[in-house]
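What follows are several structures.
Read-outs: derived from the displayed coordinates by stated rules, not from any lab. Since this is a predicted model, take the numbers as computed values, not measurements. Cβ atoms are built from the backbone, for glycine too; each structure is taken alone.
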Structure I
Amino acid sequence: MKAILKPLKGKYYGTEIEIHFEDGEEKEVVKFWNSGDFEPSVRELEKYGYTQEQWDKNEEVDNGWGGKTEIRKMDLITDSHFESRLTYERALELVRLINGT
């Protein structure tokens, strides 16, 4: 059995892990979706061109309107359509367990 963490794409509808079985014919997709404590994952931040360090320090970043705004006020996670840090960490843990790494 082998697990692959699928990349983020488009509007977020869950973090997907694709699991391939030994017979080579079947695969299953497992989906995680938990807003956790509303902390975005590193992949979610990178999607917008930001870093985990910027988020953790709540740095002022370009707001797209010629000014600067604290990153946590940028409306990056205004609804549940974002990958949370908790979801990403849990998905990675499952991938490691399945793959034996």
Structure II
Amino acid sequence: MQPVPEHPYGDTKVYVFRPKGGQPPIVLPHISTCQPTALFLYDNRNKDQLRQCFAWMDQAGVPDGIGRRVWMLPDEEQAACVAGWFQGLELRQPQGVSPPGES
């Protein structure tokens, strides 16, 4: 297992993406560290996937310089980085909210 590179997130769990071609690793706070509210999810429901990803990066506190590195990757690596980051997403059911019952 490779060591975690330096990052600005303190002792927060992180996701590390290692680009091809010897570029330095990209370190993001692990997606599971985000605590999105129901309002955040609602406000992003009609956005396209790219804009939703930007909102999640803001929610996670990803610095602009690190976020820019993700979007400067070739398309295939961008997709791999973002898909890997979202892999650990576990949304919690808001307290007091349950899915509609069956008819």
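Quick check on the output: 35 is relative contact order in percent (Cα under 8 Å, 6 or more apart), derived from one of I, II. Which one produced it?
Details: I: 35; II: 27.
Only structure I yields this read-out.
Any idea which of I, II comes out highest on mean count of other Cβ atoms within 10 Å over residues 28-35?
On the way: I: 14.1; II: 17.4.
That would be structure II.
Supply the structure label, taken from I, II, corresponding to helix-only ellipticity at 222 nm (-39500 (n - 2.57) for each DSSP H run of 4 or more, over all residues; to 500) with the calculated value -10500. List each step's numbers first, then the result.
Working: I: -7500; II: -10500.
Derived from the structure labelled II.
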